[in-house]
Structure I
Amino acid sequence: MAKKKKPEPPPADPWDETYIESLAVDEKQVKESRKVLNKGGFGKVESRADGRGWWVECRGMTGTYQVSARPDPEAGFVATCTCPSRQNPCKHALALLLYLAAHPDERVEPVAASSAKSVDLDALVRAVFDSPDDDTPRLVLADCAEELGQPARAALIRLQCEKARLKPAAARSRQLDAEEKALMPAVRAEMGPIPDGMTAAFHRGFATLQMNGRWWGCELDALPAKFPELFRDGWVEVASVIHAQAMPLWLIGLLRQVREVDFSHAPAYSQLGDRELVRIASDLQPGRDGARLRSVQVPAEWRPRFRDLTAAAATGAAPGTEGEHLLRPPLVDGSGRFDDLNPAQFALLLRAGHMRGAQDLTLNGEIGAAGIRALLAAPEIDDLTSLHLTNSGVGPDGLAELATSPDAERLEWLTIRGAPDGDALAAALSGGKWTHLEQLGLCSVGLTDAGADALSRCQFPALKALHLFGNALTRAGVALLLDAARLAGVKDWTFTGNPITAGEWLPLVLSGTRTGGTVNFGPVTAELSHTLNKSDELHLRLTGSREPAPELFDAWATAARPVTSAVLSKLRFDAVGIVQLCSALAAHKVRELHINDCELRNEAAVTLANRLPDLKLGVLDLRDNEVGKAGAEALAAARGLATVRVLELSGNPLRPSGVDALVASPHLKSLERITLPGKDIPAKRQKEIRARLGKGVVVEFG
């Protein structure tokens with residue numbers, strides 16, 4: 001069914017059903033939404049946690065989903081649903097909007113408030129968590145909960161505390177089981193809904209909440225308003241978290257309000273790693289900043305390391321080194337990666353010895369100049385040779401301290417990504433003795449030509465690779481770097497993501513006096529080399545990514561130095577591109593041309609054949625393209641074929657007739673070697689072709 005037009009901006013009354021239906025993908029979705037609505041599949045509509053919308057459980061055709069919607073001045077409504085549909089809004093969200101349109105009394109958007117006052121409950125909840133085995137604080141809290149309008153919760157605490165003291169086989173225990181079962185619907189009603197992927201079980205009146213959710217992109221605002229109140233008002237005693245990766249800040253805040261957080265039951269595929277352990281030790285410290293949290297559990301194999309982390313977090317000092325040291329080294333072969341760092345977490349990593357023995361460190365996140373100072377002062381990094389910093393906030397001052405430290409003389413690889421002042425960073429590098437630095441990256445740091453000038457004056461005697469992608473370098477800055485005497489040893493350059501046009505790439509590669517190295521501009525990588533003992537015989541290899549670069553050959557003809565041979569791979573050519581290429585080849589008197597795997601078609605091959613007399617090529621290599629019969633016939637008829645000694649055409653769909661045309665060409669006077677596609681050429685015909693071309697010509701079928 002054809003899709004409807006994009007809906008107009010919301011009218012003055014967005015609750016008009018005609019407007020809501022216009023948000024649907026098509027008429028079919030409207031009918032499906034009406035079916036959901038007519039089934040009466042909605043539970044009680046709740047306020048969202050942000051007080052700006054609605055949340056509800058919806059029984060769909062194949063499952064129960066959780067739907068959230070809020071008004072939006074531009075889009076009309078923004079809705080989410082836990083169903084697998086990719087439609088936005090999905091049929092369940094559309095059904096919720098239609099339901100609310102028909103029930104204006106449920107569209108009130110108050111900021112939900114618990115019937116219990118948290119200020120009254122807080123001290124009682126803390127008393128329960130401080131003495132979890134004592135029933136008395138629980139029973140006192142039950143009395144308070146009843147006074148504050150939670151009679152079912154109060155009854156459950158009393159009932160389960162009594163039951164916990166009895167033997168399961170006792171008659172009174174069985175009676176209490178029946179009473180508990182009858183009481184639970186009222187308890188669940190007072191408790192309110194919990195998000196999808198979570199389950200709650202009660203023990204001695206308090207909930208153990210199993211949180212199975214994956215947290216990427218999950219926002220508290222879109223959850224039911226009563227959900228965060230469960231933590232505030234002490235309903236949840238234990239939270240069992242299955243997925244510890246990428247826990248949002250709001251979840252950390254809720255977990256600080258429970259007695260115990262248990263990560264020990266996570267399945268193998270979601271086990272904790274260093275990144276999670278550091279965050280838990282840093283952000284879930286029992287009792288810190290008034291938190292009710294009393295304990296954190298992790299899987300058995302991580303407990304020794306976690307004890308060291310929590311000890312460092314609590315005392316602000318490194319764990320002891322005398323006797324048996326419980327820290328299991330987090331580094332594998334001296335390599336460690338730590339993501340989403342903040343200054344406190346980084347300091348904790350250092351104090352807990354997680355950098356011990358580091359040779360290769362990758363630090364993603366804010367550590368600041370103070371973090372660099374602390375790192376340089378740590379005795380356990382004496383073997384550090386590679387350091388990679390992303391969004392670190394180190395700044396020029398921190399980098400200057402690194403540059404003047406003994407560690408700078410040991411570093412072999414340094415990368416800095418995501419900094420605001422690349423020119424100042426480049427200037428800071430100039431103060432160091434980078435004796436062994438082989439690879440340097442200043443990426444996405446806003447480096448300009450002024451920074452390029454600073455880099456060109458740095459002392460990098462061992463530097464082989466310089467990566468400067470994502471900056472603001474112009475042609476002048478790149479030319480300065482490529483020809484800098486102090487950077488003569490660099491053979492691997494990266495300038496991807498700088499404002500340099502494709503037409504400037506080749507003139508830059510062929511500027512200056514360099515005779516070797518690879519320059520990466522992103523869509524195209526250019527490699528320059530020279531004939532042994534003949535530095536004036538340059539060879540150019542261009543490797544593309546199959547993205548069009550129409551200006552690539554525009555200015556090649558005017559480049560400063562000539563090229564003896566050109567190898568072009570994975571570029572995209574049309575007939576116009578071939579004309580531009582041939583003009584450059586003729587200007588530079590290129591004698592070898594290799595165009596491999598470039599999707600070269602008949603039209604481009606015909607254009608190339610027509611320009612061959614101007615080129616006087618000795619080698620023409622067109623392997624692995626899409627040249628067919630017409631292209632083969634044009635090449636066979638080209639007088640410029642007379643100078644070609646090596647002709648390679650394997651991997652093309654020439655067809656037998658195209659092969660026959662080439663073999664019969666009267667212009668193969670200088671031919672010494674030819675490769676042809678052999679898939680459609682029978683062995684007998686191959687033998688005849690070899691005989692036709694004579695013993696002086698090597699013939700291969702690929």
Structure II
Amino acid sequence: MITPTKQFYNAEPKPPRKVARGIDKRVDWLHGVVKRRKRLLRVLSREADASLRILEKEIERLPQKEFESRLRDSSRRFKRGDQSKRSVREAFACLSRVAHDVLGLTPYREQIIGAMAVQRGLFAEMATGEGKTLTIGLAATLAGWIGRPCHIVTANDYLAKRDSETLAAFYEFCGVQVGHVVAEMTPGERTAQYCKEVVYTTSQEILADFLRDRLKLGFDQTPQCRLIRHLSHLGNSTSQGGLLQRGIHTVIIDEADNILIDEAVTPLIISRKMPGNSLELCCTIARDLALMLKSGDDYDVDFAYGEIKLKNRGKSAIARHSHRLPAIWRSQDRRNELVRQALVARHFFQRDTHYVITAENKIEIVDELTGRIMPGRTWKQGLHQAIEAKEEIAITDPTETQASMSFQRFFRMFHSIAGVSGTAHESSSELWRVYRLSVVSIPTHRPLARVEEPPKVFAIKEKKYEAVIEEIERFNRDGRPVLVGSRTVSVSEELSEKLTQKGLPHSVLNAVRHEEEAAIVEKAGEKGQITIATNMAGRGTDIRLSEEVLSLGGLHVIAVEYNLSPRIDRQLIGRAGRQGEPGSARYFMSMEDELLVRFMRPARCKRIKSLLELGAPGSYSMAISGSRRSQRSAEKLGEKQREAVLRMDTWLEEHLSFTRRSSG
């Protein structure tokens with residue numbers, strides 16, 4: 001066992017790299033295509049095979065004391081900066097034996113390939129159930145040996161705590177201190193955890209703590225000043241002059257496509273409440289004025305872009321009633337914006353889809369991509385208050401922003417970034433362009449045995465739900481477990497009600513019922529089990545199947561509708577047939593699904609719906625191709641929005657370079 005050593009490291013974050021424009025953008029894209037060629041996988045495969053040969057011929061045969069000496073030598077080489085091919089091969093061979101001896105897990109060849117990809121700063125695409133937790137642990141140990149801060153970003157607090165505790169004995173044997181930072185920790189606890197070589201946390205926690213440190217440092221953020229601050233607190237090993245973190249250098253992101261793509265432009269804001277006594281009255285009046293206006297006559301609704309455009313007639317109607325507002329809110333721009341936000345709240349933000357109302361009668365935002373509640377987050381520019389007014393609950397005070405940064409900008413500031421996920425191929429170009437991450441698809445350890453049944457298409461939602469219930473009943477009679485994935489809380493609750501009416505026992509996992517998430521997902525593979533879940537069940541916890549269930553055909557996954565991104569669909573479907581196990585999956589869709597309503601031309605959507613009701617030939621294929629095109633449109637829109645934020649980040653770096661010192 002290696003004795004851990006403490007090193008102080010508090011370097012300045014790397015300035016985000018400029019993104020290519022114009023003709024350079026095309027050249028950069030071609031460069032990324034070349035980098036992502038299969039040659040990269042062949043190189044990693046050869047290195048993994050060489051490491052396994054060292055393990056088999058040398059490392060496995062060593063007595064325990066000699067092995068520990070060999071492990072210490074490997075650690076010292078990394079501390080000295082020796083990352084030659086021979087050093088990396090031997091390091092992974094040693095770590096493979098540690099994993100076997102300490103955890104009882106022997107890394108597969110594919111896991112070593114993935115770990116080598118991560119160690120090189122690549123994006124390893126590994127299918128669900130292929131052992132990403134151990135893969136990340138192998139690569140993170142090498143980063144821990146180097147001595148610079150290594151943060152592992154997970155999807156939620158539960159996974160951050162679980163993974164750090166699961167691999168604690170492994171890290172300890174390798175001489176690496178591991179910790180985790182979760183929401184409920186105090187500042188003192190956070191500082192103690194961040195002092196360790198490898199820290200598991202979430203994107204929200206690490207960025208929030210980074211911004212808090214920026215606020216404490218003010219304009220005094222150079223590495224020299226940090227070193228002086230550190231030296232002045234040598235008497236207290238866990239103190240860095242009130243700072244939480246000891247710096248950022250290396251980050252390994254689990255489910256990286258979700259964080260780097262889906263949540264990329266979401267700003268994390270450090271704010272303080274401002275007294276807003278007049279805002280409650282204003283939001284209530286704006287809600288009432290919005291109810292007076294008629295869609296099409298007074299304003300237009302753009303469902304694809306989520307925008308409300310007031311017409312002159314609508315503006316005139318608002319002006320006639322502006323005397324009801326406090327004087328400071330009567331100007332044309334302010335009163336129109338208040339009503340526009342009220343209309344946005346009414347048309348685009350639905351209860352149990354975009355938010356839930358808690359037992360304390362508070363609005364909590366739901367992450368549409370994961371189905372999880374995002375505690376403490378609020379919408380900006382008065383939208384949160386507009387939704388509270390719509391729901392007729394107590395309106396909270398507005399907030400004043402003290403520091404803000406998008407996840408996209410933050411992760412581009414790390415000196416070394418790598419990622420692991422089951423789905424990345426669709427976003428490989430964007431990952432290269434924004435983060436300089438090359439995607440390498442790691443083959444599965446065993447051949448995929450999942451059967452994907454043909455999708456079922458319906459004209460209306462009600463018919464689709466009836467067919468979903470019939471399919472659940474059919475598989476339940478055979479004893480096979482069924483996982484039903486929905487996009488929203490409301491759909492999961494509606495299906496739950498229908499199953500209850502049928503007398504079918506089941507479990508529900510969504511943003512409202514999430515307390516026993518891990519237990520529910522782990523039981524989802526038991527014989528005859530029915531689990532209804534939003535996308536939150538698609539990541540993190542393995543669904544394990546018994547031999548009896550495998551003999552019956554394995555897990556059957558039902559996707560109630562297509563998501564805006566095909567990556568999210570693949571994540572859900574990937575729950576079945578993990579590691580070569582049998583399993584099956586089927587998509588269901590209707591022409592009333594949100595994807596088609598938002599991104600298909602209304603006339604075409606109506607025509608296909610009519611043809612489906614008539615059972616016309618070709619209507620099925622038209623609906624399927626329409627859903628694919630709608631997904632492409634949704635992804636293009638999302639990419640444009642992320643590119644706009646990226647341009648703003650670049651502009652800030654070029655024209656307001658002091659912002660890196662004032663706000664991070």
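Rule-based calculations on the coordinates, nothing more; no lab input. If you're wondering where the values come from, they're calculated on a predicted model, not measured in any experiment. Cβ atoms are built from the backbone, for glycine too; each structure is taken alone.
Which of I, II yields 3.5 for distance in nm of label points 7 Å out along Cα→Cβ at positions 583 and 615, as computed? Going through each structure in turn, the value belongs to II.
With helix-only ellipticity at 222 nm (-39500 (n - 2.57) for each DSSP H run of 4 or more, over all residues; to 500) derived from the coordinates and found to be -14500, which of I, II does the value describe? Going label by label, the one that fits is II. For distance in nm of label points 7 Å out along Cα→Cβ at positions 431 and 623, the highest value in the series I, II is held by structure I.
Here mean count of other Cβ atoms within 10 Å over residues 63-70 was derived from just one of the structures I, II, and that gives 12.4; the source is II. Taking 16 as the value of relative contact order in percent (Cα under 8 Å, 6 or more apart) derived from one of the structures shown (I, II), identify that structure. Comparing all candidates, it corresponds to II. Work out the source of 4.4 here, i.e. which of I, II gives that when distance in nm of label points 7 Å out along Cα→Cβ at positions 303 and 447 is computed. Computing distance in nm of label points 7 Å out along Cα→Cβ at positions 303 and 447 on every structure in I, II gives 4.4 only for II.
Of structures I, II, the largest value of percent of Cα pairs over 43 Å apart belongs to I.
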